[in-house]
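The next part holds the structures, each set out as structure tokens.
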Structure I
Amino acid sequence: MDERLRFVSRLLDGESMSEVCRWFGISRKTGYKIYDRYKDHGLEALNDRSRRPVRYANQLPAPIEGMIVTLKREKPHWGARKIRELLVRRLAGDVRVPARSTIHAVLHRHGLVQRYGRPRQRAQGTPLSAGSAPNELWCVDFKGEFKLGNGAYCYPLTVTDHASRYLLMCEALESVREDPAITAFEQLFRERGLPDAIRSDNGVPFASPNGLYGLSKLSVWWLRLGVEIERIKPGHPQQNGRHERMHLTLKKEATRPAGANSLQQQARFDAFVQEFNTERPHQALQMKTPAEVYAPAEKPYQGLPDLTYPLHDRDIMVTACGRLCLHRKKINISTVLAGQKLGIREVDEGIWLVSFMHYDLGYFDLEQKTLQPLDNPFGPRPVTHVSATTSAL
């Protein structure tokens, strides 16, 4: 504030803009911006401006949401389009009225939307399963990176069977990118078949902080193969405790000292896997080795099955930039679903439901052109709302 006052004062005293800007060490563009703001708004304009965002993404003010629910209960047979018109009439002109798809998503969340078609069990993001039999649950993680003898970093990708402790894979990768991980998993699936579920943490490439529902391309690929995804809570590595315990042994016996290069390090990992599975007894297995307990999965890997949506109006492919193209409109979905076929169904006039496999993702309308997500089907169980109709995913 003081600096800006001195800057404006010198300009008002008749000094040139170039000279004053040179003295304060700023560009003439910045100088004119400050001076024009002063001329338009006076001294108040020289105060620091708030950096608080004007609106928050995917966040509807509680009073507006409450009004939507109240209007629906007053007019139970009215849909999102008519309720939006009521909001336009009742709200002040400077209040932004939410789009129809946003209103419909609010009604869905409060159990005020009638669903069509046969009911399906809603995916809740399963609690951590017991994994009591081989291949019911695999655990995956990247053991912390370390330097090889040649100075390159190694990122060991490890997979274990939860029930038998069998070390299915320990791959020396050069990064945590998705493509090498998918290649490694594809080879593993060909050799061992498909598990019922895979448990991971919330880091890349297993999850994506910017992806829809935290999905990544790797986890979407698992879902397409019929493999359920489980994620431990952030900051709770004990929920993957058996796998973490294996990592301690791996670190002691196969990384100290590190190999001279990735090929030598992979050879050390391969030797460790052989010993861990066939020679090392486990107290939790009554001193049996993992190889004596584990058996390959009965479900073979046969590539990606086709996706069909018989209960939807149509199916549509997500573009490489993460959009759906409908009626010459581009609807933003998510880049993690690029190349995937989704099902869409018009559930109200101009409001469409979007589904991926048997998971309902959210709603969109052709005005807002952005997906309004539902409760996260891959996260913690959402709060159950009491309603006459049960929402199903």
Structure II
Amino acid sequence: MRIATPLTLLLVLGGALLLAALNLATPDGGALHVPTYVVSLVGKYLSFAILALAVDLVWGFAGILSLGHAAFFALGGYAMGMYLLRQIGTRGQYGNVLPDFMVFLNYKALPWYWEGFDWLGYAMLMAVVVPGALAAVFGWLAFRSRVSGVYLSIMTQALTYALLLAFFRNDMGFGGNNGLTDFKELLGFPLSADTTRCALLVATALALCALYLMARWLTRSRFGKVLVAVRDAESRTRFLGYRPEHYKLVVWTLSAVMAAIGGALYVPQVGIINPGEFAPQNSIEAVIWVAVGGRGTLHGAILGAVLVNAAKTIFTGQLPELWLFALGGLFIAVTLFLPRGLIGLVRPPRPTEPPVPHVSEDTGVREDGAKA
């Protein structure tokens, strides 16, 4: 559908601008006024949409089911959190140039890896370099060994769980189980101000649109066609002279960087980053977002992330103890009745989208040869 791309950009960017305008240009209590907490909430949804877009790029087009993308999202968030914490200076609880948690833990000096985080440019550079380097090393080791399928998924889950345990340690220098919080300003602008919140929302929307256009261009290029070939028939692709591991490594690393950008934009809008962001269940939820919206469509991943998180906000406010059951039921329902996600309801499948295996009622065998 040719209107999918401009419609996606219009809804994301136009919606963000509209919300910002209704927040800043209308009086409090007015019928059209959008509260600041709604602006921050939508900004959080769009940050999650960037994560979903990153997952869809590797899962929908390369066939790599990642259950650990929350690791890259959280690493990008920690880089931004370190910058925001350094901006506090001596305005912390202890009046020390060191962050409060370091004073509490009797740190005598700033750890060497915190140097440079006084500058936003350096923090953003580290937000993409560190997750990208980790993804490149992990991918090189995994793909050159031809690890794939469920084994690769388990390895990605183990990666994010290992980081979860590491960041919980106080001696890591990242705040332990409390993480980083109590942020005050960004580039000299108070984070609590309505204008700052609206600017962050628009910046997140712009980043999402830019990453969506890049992913759209990549998947429609020759590189993207090879990725689809690797996803659908890796052995045949290798027989034709391609090196699937090289293509997987590139798209895997790029996807990790995209997820990290989403994490960096997420932190100033929610005001905290802690080891809980590494939790494997966060990566699994991102996979559900993509499945609900439509795997292999890109704009479906954005739709799924926004809708599922909006439903989570509403549902957890009413019946918080039942949310995980509802989420699991949603995933099962989509798998059984909407294998192409919500996007599949409004348009036929494209050649680049993953096929839906058909199970023969007579033999119980799928079209791809696997047993049902």
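I have 18.0 for mean count of other Cβ atoms within 10 Å over residues 16-23, calculated from one of the structures I, II. Which structure is it? Corresponding structure: II.
Computing FRET efficiency 1/(1 + (r/R0)^6) of positions 96 and 232 (r between Cβ atoms, R0 = 41 Å, to 0.05) across structures I, II gives 0.10 for structure II. Structures I, II were shown, and Cα Rg over 2.2 N^0.38 Å at 1.03 was computed from II.
As an exercise: distance in nm of label points 7 Å out along Cα→Cβ at positions 160 and 272, calculated from one structure in I, II, equals 1.2. Which structure is it? Going through each structure in turn, the value belongs to I. Please state which of the structures I, II yields -9500 when helix-only ellipticity at 222 nm (-39500 (n - 2.57) for each DSSP H run of 4 or more, over all residues; to 500) is computed from it. It must be structure I, since only it matches. Could you tell me which structure in I, II was used to calculate relative contact order in percent (Cα under 8 Å, 6 or more apart) as 30? Of the options listed, only II reproduces it.
Comparing distance in nm of label points 7 Å out along Cα→Cβ at positions 144 and 208 across I, II, which structure shows the greatest value? Between I, II, the highest calculated value is found for II.
Rule-based calculations on the coordinates, nothing more; no lab input. All figures in this text were calculated on a predicted structure; none of them were measured in a lab. Cβ atoms are built from the backbone, for glycine too; each structure is taken alone.
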